[in-house]
Structure I
Amino acid sequence: MYKKGINLNTITVETLKTLPGIGDNLARSLALHRELKSEFVNPSEFSAIVPEHVYSEIVKDYNIYAVSPHVWKSRITNEINKLLNSDLTIFFLENSSLAVSIEKNIYIINLPHGGNVRHSGIENILHETGAIAGFKRFMGWRPAIKALLLTGLEDMEALNRFLARYNTSSLFCINEDEILNTGSKQKFIAEMIMARKVKTFASGGTIKNGDFFEIKMFPPSGESSGCALMISFGSASVLLMFNMTESDQRDLIHAPAGAGLRPNAVCSYGTSPLPVFMQSCSSPELIDTRKKKKLISDGNLIYAV
């Protein structure tokens, strides 16, 4: 579960004093300790200074970090031990396909080749492995997918196979007409249509899971096929760009929906982000999805594996 983060190396004396049990004297003692040492290197230093009962009250509502101001501003860390939890995982599958895992819910963005995600490394999260899973499937059970998001045209047969295998709550697509006209001939796609589970990307539209997680949609502009998705969890965010041309990128940063777009990390498929685009977004970290397997986040920091 997400908790707001406190970074011992950036928090001000005034903010320290707002924490339960931290008065003026204790706040100044913590600030002096930081000044003498240059920085905190471990949250345990904090617990060694404040009384145990005060520390216990604070950690009920906050995660405590000891990272540099640069890391805290960017939210990107190169040290996995700085993360306190791994509540959110974004898996980079083949091509432009991703799987997002958050609080036991799975979101799939684009289908791997052939529509099969079984051998993509997320079988355990979907509980597809083992004899019990095989028996449950024989009895009609299908692993649950919270939402499938398609950023381009899909092979309808592959999509139908996916929907046959996974109990999918919602299907979001760029072009609903393609699904309605061509996909309606396929059994499981037709069932999704009849149940009104097929939806289009809407400008500013979001998919929410609780109070701290959302996927925000940035649909294509005009006749373009380029689009983007912003995954936000707590104070951390990742922008996913799909086939966005230079024109698409400029349109996004000037569009009302893109106002204040400040992701901590960017993953781009099909094209590279323009320098002006990255500058407009406050120079987030560009993740090379060909070299990385996944992103992990506790809602305050992001680590790329």
Structure II
Amino acid sequence: MDGQLLLPLPLRARQRRLRRLPAGLVEPQEDLVLRQPGAQAVKTAPQALIDLLNSGQQFMMADLYTFTLVSGTFLRYTSWDVDQLYYGQTYSADGPLIERSRVRTVIGVEVDTLDLTIYPGPAHMAGSQAWLAAAASGALDGALVRLDRVFMDAAGAIVGGYINFSGRWSDFSMSRTEIKAAVRSDLELLNVKIPRNLYQGGCLHTLYDADCGINRATKAIGATVSSATRTTLACALAQATGYFDLGYVRFDSGALAGTKRSVKSYTPGNFALLNPLPQVPTAGDAFTAYPGCDKTQATCTTKFVNLTNFRGFPHIPQPETAR
């Protein structure tokens, strides 16, 4: 330390969730928050928010979470202490505690991941089920997740905000008290195989999609549970063996309402499920069964009478390995 002069450094205090920016830090151009050289704006904001950021006044920030389930149910929560009204939608402060990872913004098509840790209470519902039960039953699979960051003035009124992240609910793990989920950016949808269509023996279409042409509603068959375990269902259906193989069942009533499971195998009156249910169904619970398809020409012809839409090539030579 000889020969060095030590000077005291200024201490900067920061109140939690309060920020003060030097005037002029944000560019005054309309609807501009961040711009890369030679590129278009990657995040936009209303002029009122830009003015607030440039004013040097204190402001507060909060996160708004929107979960859109495949069933059409919307779940909206805020990290703030009180409910927030944003673009006509109310975000509840009385929801599960949500912690998240940082969000990165990069140039290119890199798929970013938002890690969420959710601590739901017994009274926190995701649709018709408690949060933990909904996650275990698959009700959150494929859900759209949107994260908004909003800014408030010193009085707590929202001035503006922007979309911080959007993606789809992906891999998750859970315990008795928490759910850890990975939300993958919408850019993941660009991860498709090229070429898209391959010559193969089985049909290229997905059962019940627009190209297949089969109306899902006309194939739905209702039933009630007579007895069950977490992996089997017994009922009064009498369709032939294998009719529901590779299809799925969806519960319409009871504690498992909305829960879906793929059918591994079926014999008259008995379903074997591919994955266990979160709990044992109760006798009398109603469910709907949908037949599956093994993508062969014979099944398309006899089971679905849909040969005109069959898009397989059953006579293509089988691939062989040369030695």
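Here, each number is a calculation from the coordinates, and none is a lab measurement. What you see is a predicted model, and the numbers here were worked out from it, not measured in a lab. Cβ atoms are built from the backbone, for glycine too; each structure is taken alone.
Here the criterion is distance in nm of label points 7 Å out along Cα→Cβ at positions 53 and 157, and among I, II the highest value is seen for I. When relative contact order in percent (Cα under 8 Å, 6 or more apart) is calculated for each of the structures I, II, the largest result comes from I. Once Rg/Rh (Cα atoms, Kirkwood Rh) is evaluated on every structure in I, II, the highest one turns out to be II.
In terms of mean count of other Cβ atoms within 10 Å over residues 77-84, the structure with the greatest value among I, II is II. Each of I, II could give helix-only ellipticity at 222 nm (-39500 (n - 2.57) for each DSSP H run of 4 or more, over all residues; to 500), but the derived value -2000 comes from II.
If P(r) over Cα pairs in 5 Å bins from 0, in percent, for residues 173-284 alone is calculated from each of I, II, which structure is the one that comes out at 2, 11, 20, 21, 16, 13, 9, 5, 2, 0? Going label by label, the one that fits is I.
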